[in-house]
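Right after this note come the structures.
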Structure P
Amino acid sequence: MENKMIKLLTFTSFLACSSLAWSQSATAPTTRKPTSPTALQKYQSQKKGITLPNVTAILQWGPVSLRPHVDYEYSSVNGLNSNNEESNDTDIQKFSAGINFLLGEHWTLDYTSTWTRHSNDAFEDTRDDRLNLNGWAQTANWILNFSQSYTIDSSTQIESASQSESESFTTNIQGTRQLGRRTGLDLSLNYNQRDAEDFSGDNDYNNTAAISTMNWFRYENSQRLNTAIGAGIGYTDVEDGIDSSYQTAQVQANFQLTQKISLSASAGVETRQIKIEGSDTLTNPVFDAAINYDPFEQTQLRFSAGKTVNYSIFRDDIAERVSWTFDFSQRFLGRYFFDFSTSQRESDFIDSTNGNSVAESDTYKSFSYRLSTNFLNKGKIGVFYHSSDNESTIGSFEQNSYQTGVDVSYDF
């Protein structure tokens, strides 16, 4: 049952963070992920019946370990928007250096700085920073997870159709408690503060803060099926815009169809109040579903789909989105990895100052693949291709770009 609790906590984390719209970079995403605390890695490996590899830190002071890491990426991009009126070709070089601190077995702290250089003067050379703090603990009755991040990002965004600088600070707290033999609680609280450059290019910044909570009561119907009912609330405060609040009620089911196939789905309704005189309440169905199929140990397939409603910081509008994603991962010859991903997202941007009418509609499609391998035990090298296409009812937000490149990373 505890292993199921970990999986459910991971699945519901997305639902807890949906009050403030995520941003979508027009270029390929980074492959480096935050490091989990050692205690969580040990817990998950024990449940899976595998042995956790022994990794030696380059520096050690008592319970504190230091593990530096570096990344380099070179890519060529065609059709990348430098502002929301024109697209350009450019070669991009990214160099990242950071340090991962293991603070005992229950905490990790990672700081990474990234320098980006463009061959085309239409784009600005930038330095971005990312700081991640993660904590995990297990008591007799609770599994607790804490994460906090601070990010400065200056990449080209799909929503703004331009190179846009943003600064964000996010805190997420999650807890899972077993109540009885078949019942349990999943609780979460999320706070997100973000300052983003206005897409108009006049160097104005839109400052936004959002707080939300999503909580579930779970029942284990059988070893393969568990269901839940949940409720959540949230509030978005916009410094130079229109505030909003929302409430949501949902049901959820997780089903282990076979040893290799698992299904998860949630559905419900959200009501959102726009804090402006004369604005009607927005009522929308919301859902999230995923199917995982692992036909072999080295093969994974995943299809997910969902509908969300949240605030778009770049557009200063409420965004209603319906999206789907398909991912495929394959390991072959023992040491080579192939990853493929494709997705589509339909977005309607609601103008709350004009009777909640649709101000703009976008259709975003992406396609990417990556071939990689490990070297010298702690290094990775790969080649990748990424394409993105955004069709919009407003021509200045349209974008069609493709990117090819190579990246290398090493953890000391």
Structure Q
Amino acid sequence: MQQPEPGPPPPFAAALDGGQFEAAGEWIHRLQERGELVASLLARLRLGERRHDAALLRLLAGDPRIELLLARAEWKDELARALFWTVGPAEALPFYESLCASGNTESCALSSLTRLASRRPREVSGERRARVELLTRIPLPMVPLSVNGGPPADFIVDSGASLTVLDRSFCERQGIPYLKEHPRTGGNLAYFPAFLDQLSFGGIVVSGVVANVTDLPAELKVAGILSLQDAFKGLLVELDGRALALSVYRDLDEAGWRDLAGELTHVEPLQWSDGRLFARGRLGREVAGLFQLDLGAGASMVSPRVAHRLGHRLLAPAQGEPPRVAARFALGDEVRARREELAIVEDPVAPAAGGPEALGTIGFGWAIGRRLALAPDGTRLLFTEARGP
């Protein structure tokens, strides 16, 4: 008889997905009391990553019992990823190097990326605030950026990308170096690690940015994709869906931004998984759960299973477009739900070890008519009520 996996029980995962972190912590204590050490260590790891809690993960990495997790490659990989996104590349590097030495080619790519990120601390200089209007050449949010002091180029603004991405042809034209050994695969693409000396946005300069290089679709005609949560981590970032502008603040905290907004502001806790952001939302009265914040996509998306639960609101698709479903969507404690049309696609959210059971994604369309800001520590989304229908 096959033994069950020694991981946390389903009620623990349900507590995480529900944002009930205290209940998840109680499950960890129960597992420890029952002597289920591996399950309790995995639960601590997943709670620390979801909460984006660096202190919790540092304690876990320093626990002598962590050797129980290092015995299996998939758990060691999960630990390395959580440390990379939550604590920092230097803490993740030994685990990636160990996995690479054992012949894991994916880990060799991530080891190269992490080694680049550990070269020097990231620094921010320049103006206290920067505000740039979004470009409207394509129906996606875009801004001009300068890479390594080069001329400004168009980048898609995204919260669905865990790292900033550069188009390989752009790098070749601008002479931006990247590592061609140990490419990492994702979907049908190969990703090559790069270390950017500087990324300039409207007078703010971020030095020491790690990025991925790949072949972006030629029809986009962009130089890359800007990861909001990584490129500007530690800074407050605002996407203004009314004035269609992106702002970065070096001198503003959450309270300051709420004063600046001067209107009712909601605060929604964010969950992290493999560098991606998730928030709780609801569709109509039938569906509630986690959605990935993917503001670089034009449309929000749900799976066919979720669309089926919404049933009669299916819409006839336009030629060449995926089918859609209509529903009133609200994020967090937002009272006024707004009608959204969501694309129906298979697997709208890529799975990750220990990741959430997400229902779909939140695209740029949701941001139109409202102002929203990502807190400097990346654990909260602040947003105003939407104006318009």
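All of the numbers you see were taken from the coordinates with simple rules; none came from a lab. Bear in mind that the values here come from a model prediction, so they are computed numbers and not experimental data. Cβ atoms are built from the backbone, for glycine too; each structure is taken alone.
Here are some notes:
- Value 5, 22, 32, 27, 12, 2, 0, calculated as P(r) over Cα pairs in 10 Å bins from 0, in percent, assigned to which of P, Q: Q
- Distance in nm of label points 7 Å out along Cα→Cβ at positions 195 and 371 derived as 4.5 - corresponding label from P, Q: P
- Answer label among P, Q for the case where mean count of other Cβ atoms within 10 Å over residues 323-330, calculated from the coordinates, equals 19.1: Q
- Origin of the value -1500, where helix-only ellipticity at 222 nm (-39500 (n - 2.57) for each DSSP H run of 4 or more, over all residues; to 500) was derived from one of P, Q: P
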